[in-house]
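Laboratory data are not the source of any read-out in this text; all were calculated from the coordinates shown. None of these values were measured; they are calculated from a predicted model. Cβ atoms are built from the backbone, for glycine too; each structure is taken alone.
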Structure P
């Protein structure tokens, strides 16, 4: 199994909280797509070592267009990217194919065009259903446009829709947050991701927070997170990762088209299979400016500069900024900080190195004693109590050479 991530950095405007690499240079879109297609060619053998020489290339089981704002690309350029993917990669018939969209980009024409592509999952950044909070974030859409976007996608056959929510805004009350959760549930989408509003260094939000002496109310943040879990699980969502909730039933998962156009049924429920691959250590290749790639042995990342990315690929050079060789310690630490985020946690038999297994169990004892960790069916996992201090729990388990 393998995944493909394609970074589309273009944004119409910048949100004050976002630390992801983005650009407002829309005039470079066509050149950028040319560069992406060239990078696909140069990376076509990225997964070759994962399959025996006598076997076909390892198939892609997930494809994810992230950003930035992928819905800022005109459909003609999206079609071109999908055609190149079809030509270069072995794509599984039941692959999950996600495109991130801004709600205000999902017009009738865009939704109809998206429905003719091999896309079976759409992820939208709703963030809030309060227009004043959306304006604070410098989001372009309104709360009503979120509702309209979901309706348009439904009319065009999409049955796997995810929305992002944020909580912990300045002056936001628990009652305000409960209202956002109710409206999200009323949309009846298949997946919800919810995050506390994080202040990332280098963002306008960080500067605003410093000027206004903003201090997080940890008790309120905890109450908001508890409310999120209670409301969404009561509404039939599975809390499968610290910040992610998914419907259990695959009752209406419809829109998978094979790259050549034949419609095929999707399989499984509504967990994000692509994001789950990050937490499960599945290899993936990342295309685009600032994109990361992982092939089990190494982790690499592209330069975070749009013009330099394009120029490198026009010269036939992969735009890699750096590569990290993943040793045994890094593998262990990666497992702790990814698998422990999930509902299932760490399968203890996956740690076949006695040194790391013993270290994990010795350092997990404190969390087990405090009921922050538990072991169920041979898996070490966070308890509900442990979710609220997950970073501290994980830091206790990180291996540091003495």
Structure Q
């Protein structure tokens, strides 16, 4: 189990504030002991956790007084803070339980054990610390393993590694996904229209049409997870529909913005991993456009998987026939190398550019009808590029 004083985030905390945080961890642990397990919902996975948390908050708020962890704050600090915010009026607490290091999930479970758990997707992310997909699944699977027999595991059926987690628990298992035969809650007839996503949400013989403000087929999964949770907690399907149709896209998570010269910018600069980037590129490929342009920075924290992961992205770009590829530095160079090896036109790809150089290039070439995806690990700060090439920011 991780000792919080040895956790990597600890070095970023000002020395004067460390006694405060230690006290907060202690108080949260004591407070959690007085709360019923049924009040807590834990959400983990490699991608989609924050969107799932936000969707679950909206759905449960239809029936319960609900609080959840704050977006963009490290779970090590976020979870204790959220627990301490629980008042007697709060009935449900939703905790995003992200894991980057071995032992981290066990640390969370040392002071809070949710009765309901949701797992989104398991993919290569933070592999520098967690290793293989199987090791990642094992680490995140502690949340499912620790569920009480009376609890519920809400699992993404379409992800084989997530589906296998059902073997780790005696709790009830609820599946969500796109598979009508095996899922309790599923989506059908998914299509993108006017930079939004429409689909049919199904539960048994019940069905409602959803018009989501979120963009992309992959964005349907968080909404399905929230629907499964809501139904399990007694929220009607019509109430679920009302809640998830209200949901706005989170900042820097495939946000659609008006761009320079009447172009369209897909701001997906919050972070990047192989699975998340593939999903973003799938969305880019489905959208009508004069030209599809991919502006990509390197994916970090992939360790020994990094070169192959970047080359795999190049193979997808080539297959999808993206018109222009503009790349930052670092391991993004492997994308260019692989594209050229595949026969991509050299004049349509460029790498090793700084953010300022990318902005300069885009301001020269963007035109009406272009759709440009901007995505990279957050430390690359490609959100700065988005600000310079969009209007009204």
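State the single structure among P, Q that was used to calculate mean count of other Cβ atoms within 10 Å over residues 285-292, giving 15.8. Working through the options, I get structure Q. Which of P, Q yields 31, 19, 18 for semi-axes √(5λ) of the Cα gyration tensor in Å, for residues 85-292 alone, as computed? For semi-axes √(5λ) of the Cα gyration tensor in Å, for residues 85-292 alone, the value 31, 19, 18 is produced by structure P. Work out the source of 2.1 here, i.e. which of P, Q gives that when distance in nm of label points 7 Å out along Cα→Cβ at positions 269 and 309 is computed. Of the options listed, only Q reproduces it.
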